[in-house]
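What follows is a set of structures for review.
Readers should treat all values here as calculations from the given coordinates under stated rules, not as data from a laboratory. Keep in mind it's a predicted model, so treat the numbers as computed, not measured.
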Structure 1
Amino acid sequence: MLLKSAEYSMISGPLEGIKLSSRCTISQYLDMVVAQDRVAIADFIEQRFLERYLDPVTVRCNSKNGFSIMAISCLMIEALECFAQGRKDSNKLSKRMFHDFFDRHQQFSSFRAVADDFYVHIRCGILHQAETTGGWRIVRKGPLIEGKVINATQFEGRLRKALSGYSARLKAEDWNSHVWEVFKRKMDFICANASAQ
């Protein structure tokens with residue numbers, strides 16, 4: 001159940017200054033919820049993901065690195081899947097989140113058969129050891145995946161399309177649909193966390 005603005009205020013005080021993205025505060029988000037403005041909320045969440053995850057790795061410079069692209073992509077997959085499932089976080093569910101994400105998005109179908117290996121050798125390798133493991137490599141040219149080689153540039157491009165598709169789905173679905181129910185549940189967690197003192 002979505003908390004009302006007054007309920008957040010009782011917990012944490014004013015919400016006008018607490019930013020959820022560079023252009024949206026908790027208070028503004030709650031106003032959009034009251035208005036049931038699906039388009040504005042979908043645009044906000046797409047902008048939040050773009051500025052936090054994808055835009056920083058697509059800056060035009062010579063120092064882009066496939067490793068960094070994949071590290072950020074793994075963070076984004078878990079965050080996006082938490083929205084799709086309405087989960088507070090991916091704690092103790094991370095491996096399942098990657099399976100679900102690859103199953104949910106056709107553009108990542110070539111990763112379904114290697115989801116366990118991707119999780120262990122890409123996601124966990126990068127997060128826990130600051131390197132890929134098990135002979136997996138990250139490049140920025142060539143096919144999306146070939147054996148144990150992943151093209152980070154193509155991967156990021158497909159992740160961008162997954163985000164765009166999610167935003168489009170939010171815009172198209174009815175306010176009381178399951179997609180919106182789990183989205184609002186996840187946003188309740190985000191707003192409560194951001195406003196905690």
Structure 2
Amino acid sequence: MEWVLLGILGVLILYVILEYNKLVRLRNVFQNAFKQIDVTLKQRHDMIPQLVNTVKGYAKHEQATLTGVIDARNQAEKLRGQSDSGDAGSMLALGQAEGLLGKAMGGIFALSEAYPDLKADGAFRDLMEQLTTIENKVAASRRGYNNTVLEYNNVLETFPTNILANMFTFKRASELDFDDREAIQNAPEVEF
């Protein structure tokens with residue numbers, strides 16, 4: 001009888017260890033995925049001043065647009081530096097700031113339509129291509145991050161792992177959602 005109880009206790013301890021390690025592994029995966037977004041956002045933020053300086057030469061009378069882009073970039077960069085993938089408020093603030101930056105960048109794209117010489121400028125075109133590539137990386141990184149957060153949260157909230165998670169103070173992770181849904185839903189139609 002004692003051996004049976006020891007066996008059951010051993011299996012229970014092994015289960016707790018395995019589940020704890022699974023939670024740690026999943027937490028590390030989503031934190032690493034956030035670091036990938038962070039690197040890409042830094043590249044995006046570093047490129048914006050170059051783009052604004054290129055536009056300044058062509059659109060001297062568009063100071064409000066350029067200032068709006070720089071202000072949005074600075075706010076997003078500040079929040080990027082303070083962001084914590086485990087803090088819902090931090091992730092919400094970062095998502096809102098990045099959404100505002102995306103909207104402000106739309107003003108630069110509009111300027112390229114209003115100033116044909118700007119659109120024809122090789123440096124501007126190169127920067128726009130690089131920015132498009134970075135935007136695609138941000139989107140892919142964000143999808144990857146949100147998928148890892150979903151997997152972590154699903155394991156965290158599933159019985160009986162949720163009991164262990166509470167015992168070891170694992171917290172729910174927050175997805176990163178940019179405030180760009182309206183812009184995506186109201187994308188301009190292109191006619192050929």
Structure 3
Amino acid sequence: MFRELAQGNELVSAYSTNWNLFVRNMTNNAIVYMKPQWYGDCNCATSAACTQPSELFLSGFVVSCFPLESFLRSTIECLYVQSCVDQMVSYVGANYTPSVLNNNSRFVMNVSIDAIVQQMFIEHWSFNISFESFFEQCRPTSCSYTLIERHDLLDVATTLLGLHGGVTITLRFAVPLMVRLCYKLIRKRRQTTSEVMPM
């Protein structure tokens with residue numbers, strides 16, 4: 001996010017790697033002009049991703065619009081070659097000579113530092129999950145969990161269709177029985193009323 005903010009707000013790098021400042025007329029009301037830095041056919045006014053090889057001639061190191069961009073877009077291939085490491089140490093003026101990186105890394109030589117940062121510099125993730133060890137160490141007296149679910153449209157539709165089907169089958173058997181029962185009761189009542197003779 002900081003990288004986008006710095007680019008969008010045209011913050012000027014302390015090393016003038018993204019903008020060159022100049023004054024045309026030195027008067028009391030001088031105006032400072034800003035001219036974007038060009039790297040090849042790319043300029044820092046339109047993109048912070050502009051790069052060119054470093055003037056230090058260290059393989060893999062590039063110059064970009066911001067020092068942070070330069071670092072992240074560079075690769076680590078120089079750190080695999082002893083002569084390149086020696087050259088880097090001579091630029092820094094260190095009193096010791098570090099050894100080169102070994103080739104056992106999962107990161108290839110020409111991967112950008114940004115890609116390694118995205119992977120948090122981790123070579124290998126190892127997972128050791130043991131629920132038995134957890135329960136032995138914690139010794140809980142009981143274990144319970146609550147599952148909270150919200151019914152979605154499919155659950156509601158399935159329930160309504162099941163309810164409709166159940167009511168339909170029940171009525172299919174119950175209605176004819178009720179009609180027969182009502183018919184028998186009506187017939188019995190007619191027979192009883194027709195047998196009664198007035199005096």
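Some observations on this one:
- Computed -28000 for helix-only ellipticity at 222 nm (-39500 (n - 2.57) for each DSSP H run of 4 or more, over all residues; to 500) - originating structure among 1, 2, 3: 2
- Taking relative contact order in percent (Cα under 8 Å, 6 or more apart) as the criterion, the top structure among 1, 2, 3 is 2, with the largest value.
- Computed 32, 17, 16 for semi-axes √(5λ) of the Cα gyration tensor in Å - originating structure among 1, 2, 3: 1
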